[in-house]
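Q: So, here come the structures, one by one.
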Structure 1
Amino acid sequence: MITVGTLEAKNRLSELLDRVEKGERVQITRHGKVVATLVGDEQAKQERASRAMEDIRAIREKIRADISKRGDPPITTDEILDWIREGRR
């Protein structure tokens, strides 16, 4: 990853975009503080998908813990499919 100031980023934008296309990250700073990070579109999509999957796993674990606390038996796939079918009627 490289870090450049805003003026340098403006002057070298084409070069920086070429580097981003090759998979590199570019941080842009203003007065020494990072204000933006350039990341390739595919990489950004993959990172969003990974975060979404992590969130889903965390929610699933919380639901499992809540069900376990109440002493309810685990929900089966067949039950979920039955609920979906009932909702379609």
Structure 2
Amino acid sequence: MWFTIGLITGLLFLWLFNMLKKKNLKLTWYEWLLGITGLALLIFTIQNLFGSFAEMESTAAAMFLLFVGLPSLILLAITWQLAARRAKKA
């Protein structure tokens, strides 16, 4: 599982760098920080979700998904909106 998650994450970063280079966009430091924090929280959520389900703790999985997974998605959405709005201005 971790090999697949690492492979997907690496491919997403490669795609992101190529897209930014092709469109001649640069992200600010706080956009990188928010994005990497959101991605780390999302990967942490996925790991704990699988672990909780493997131990037959579905309530713990649901609570972790709510309290950590939702903020990770919010951080990723904020990062996307900041970058999109700044790209629209330019």
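All of the numbers you see were taken from the coordinates with simple rules; none came from a lab. As the structure is a computational prediction, the values presented were derived from the model and not from experiment. Cβ atoms are built from the backbone, for glycine too; each structure is taken alone.
Q: Suppose you compute mean projected area of the Cα convex hull in nm² for every structure in 1, 2: which one lands on 10.4? It would help to have the intermediate numbers written out before the result.
A: Working: 1: 10.4; 2: 6.2.
Answer by label: 1.
Q: Among 1, 2, considering only distance in nm of label points 7 Å out along Cα→Cβ at positions 39 and 55, which has the greatest calculated value? Can you show the working numbers first?
A: Values: 1: 1.4; 2: 2.8.
Checked 1, 2; max of distance in nm of label points 7 Å out along Cα→Cβ at positions 39 and 55 sits with 2.
Q: Comparing distance in nm of label points 7 Å out along Cα→Cβ at positions 15 and 79 across structures 1, 2, which is largest?
A: Going through 1, 2 one by one, distance in nm of label points 7 Å out along Cα→Cβ at positions 15 and 79 peaks for structure 1.
Q: Follow-up. Using distance in nm of label points 7 Å out along Cα→Cβ at positions 7 and 23 as the calculated read-out, with 3.4 as its value, let me know the right label among 1, 2.
A: Numbers: 1: 3.4; 2: 2.8.
Checking each candidate, the match is 1.
Q: I have -20500 for helix-only ellipticity at 222 nm (-39500 (n - 2.57) for each DSSP H run of 4 or more, over all residues; to 500), calculated from one of the structures 1, 2. Which structure is it?
A: Only one of 1, 2 returns -20500 for helix-only ellipticity at 222 nm (-39500 (n - 2.57) for each DSSP H run of 4 or more, over all residues; to 500), namely 1.
Q: Ranked by relative contact order in percent (Cα under 8 Å, 6 or more apart), which of 1, 2 sits at the highest value?
A: Numbers: 1: 18; 2: 34.
Looking at the calculated values, the largest one is 2.
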